[in-house]
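Below you'll find the structures, each written out as structure tokens.
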Structure P
């Protein structure tokens with residue numbers, strides 16, 4: 001097995017489409033979303049982990065252990081690379097020599113992955129943040145703002161982290177940028193440029209063969225929505241946000257997000273312009289049948305949950321915390 005290929009993106013950015021396209025190449029294999037490297041890397045991070053055995057003490061113990069070795073952190077990174085490469089290789093079949101890891105929240109550990117896999121190929125996939133917001137809201141939140149708390153970091157921290165990381169690594173030879181709009185508007189040219197970057201044998205049929213890519217949509221993680229709905233590469237997804245934010249209240253919410261949370265520099269890095277985004281939003285006709293009071297109330301709930309970390313009390317996934325002592 002050769003060094004892996006990583007896709008860095010926000011959730012709902014078209015990463016599953018890009019993954020399916022690349023997995024249709026005979027040299028590339030993979031699974032839906034491994035998430036393998038996050039816990040391995042976070043074991044030596046002071047913040048970001050929570051466990052009933054005390055992640056804080058575990059972190060201190062591991063750091064103490066590694067500090068007794070010359071270049072302890074480097075050794076640990078090497079072993080992460082050896083371990084994960086061994087796991088990846090078990091999923092490769094026949095002529096497959098590259099493992100493609102598409103885990104959206106790897107934006108938390110981009111710096112670490114560049115150190116662990118210096119010879120890997122890294123693809124940054126950028127999509128218009130308005131489209132991402134709309135897709136997250138409708139796909140995962142049932143079009144209800146109060147459920148956005150689970151994706152809050154994706155919309156705010158994730159977007160910024162991707163921009164900062166590309167500013168840092170974008171000039172490296174093993175780094176490539178793909179814009180989702182280019183992928184769906186000019187698939188043949190964009191897919192060819194990706195193949196050139198990866199240095200794999202050119203296959204002009206990836207644009208069509210991706211529909212037969214086998215991804216286990218029954219797994220908990222991944223994106224079965226687009227797989228089931230789209231059998232071809234289409235630009236129709238670029239304008240769907242207009243049916244989500246076409247009311248005065250929703251335009252105000254989105255305008256607030258763009259104006260206050262997305263910097264000009266971060267947007268420019270990803271190929272977007274704040275003034276243009278705001279212009280498109282302002283020109284959007286308010287003809288949507290959305291309940292203004294319901295939207296305002298649910299948005300207030302969402303912001304309250306985030307401000308006071310109330311998801312720790314209400315989320316089923318964190319209910320164990322209330323029953324377990326954690327130091």
Structure Q
């Protein structure tokens with residue numbers, strides 16, 4: 001559906017380079033990365049706001065690299081909604097039709113009914129709640145029947161109670177209308193809730209592309225691992241041609257050359273018990289800290305000079321009777337171990 005090849009965009013103080021990926025028809029595709037990584041620049045290049053210095057953008061096999069924004073069958077919704085304050089909800093929605101005639105599909109009136117905002121038509125944006133503004137912005141974006149919907153952190157400005165509601169609305173649009181969606185986010189929960197695949201950007205480059213499971217459990221680099229919350233990154237030791245993790249032998253699937261190698265494990269994959277663990281990677285240690293982060297406890301266990309972090313539920317904490325200063329066993333299964341070159 002969408003094919004981006006070797007894209008390079010140069011702005012005054014930033015360059016997006018060597019960006020290549022594809023998005024299938026009807027896919028919900030996510031773009032993730034730290035602030036300043038180039039997420040919004042990439043979205044705006046797809047929308048036609050910026051033209052690339054090199055590379056191609058194909059939409060449904062048609063080259064749209066230098067097609068003006070108003071002639072692309074693409075709509076974009078920003079996190080601040082960008083509604084016109086002097087226009088009513090109805091006028092905001094119909095505004096898109098001034099530039100692109102609505103094609104076959106949902107009429108703007110049916111779209112209003114689909115999103116449940118018919119009662120808002122005579123009102124002005126400053127009288128709407130965050131969730132209502134988001135639905136109006138979506139209705140305006142969809143009014144001209146785009147082939148591709150671009151969303152720039154659409155849930156970040158909403159209260160926590162509204163994020164799930166609007167997020168489910170987005171997924172419903174994607175599913176029931178067969179709409180292809182590309183969404184920028186910084187929220188890891190959104191990646192797993194809505195995305196089928198995710199692209200990670202760092203410094204204007206594509207650092208990794210894959211399913212949420214691949215990116216979060218098998219990051220391609222230390223940089224990606226740190227960003228996606230793989231808190232346990234422990235340097236391995238090399239002795240007589242073999243690798244060891246805190247004294248336990250590690251047999252890498254590939255032959256790593258001399259140099260630094262790290263073992264990465266997600267904290268939710270680490271187990272902590274007062275009884276010995278029958279796991280290939282386990283050690284005896286001491287609970288150094290135990291912090292309630294709101295439903296999940298962050299537990300740090302000191303093993304020698306190394307700290308291992310685990311995320312446990314309140315039930316697990318109570319079941320194990322864990323307390324700071326307790327001697328415990330900490331470990332993880334072999335399938336959760338990820339090896340990363342420095």
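Any read-out appearing in this document is the output of simple, stated calculations on the displayed coordinates, not a laboratory observation. Just so we're clear, the structure is a prediction, and the values are computed from it rather than from any experiment. Cβ atoms are built from the backbone, for glycine too; each structure is taken alone.
Key figures for this structure:
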{"read-out": "Read-out helix-only ellipticity at 222 nm (-39500 (n - 2.57) for each DSSP H run of 4 or more, over all residues; to 500), computed value -13500, structure in P, Q", "value": "P"}
{"read-out": "Structure responsible for 0.40, with FRET efficiency 1/(1 + (r/R0)^6) of positions 115 and 131 (r between Cβ atoms, R0 = 30 Å, to 0.05) calculated and labels P, Q on offer", "value": "P"}
{"read-out": "Distance in nm of label points 7 Å out along Cα→Cβ at positions 19 and 35 - structure with the largest value, from P, Q", "value": "Q"}
{"read-out": "At a computed 36, 34, 17 (Cα extents along the principal axes in Å, for residues 211-282 alone), which of P, Q", "value": "Q"}
{"read-out": "Ranking P, Q by FRET efficiency 1/(1 + (r/R0)^6) of positions 83 and 147 (r between Cβ atoms, R0 = 30 Å, to 0.05), the structure that comes out highest", "value": "Q"}
{"read-out": "Which entry (P, Q) yields the derived value 1.19 for Cα Rg over 2.2 N^0.38 Å", "value": "Q"}
{"read-out": "Top of P, Q by distance in nm of label points 7 Å out along Cα→Cβ at positions 75 and 243, largest first", "value": "P"}
{"read-out": "Relative contact order in percent (Cα under 8 Å, 6 or more apart) from the coordinates reads 25; which among P, Q", "value": "P"}
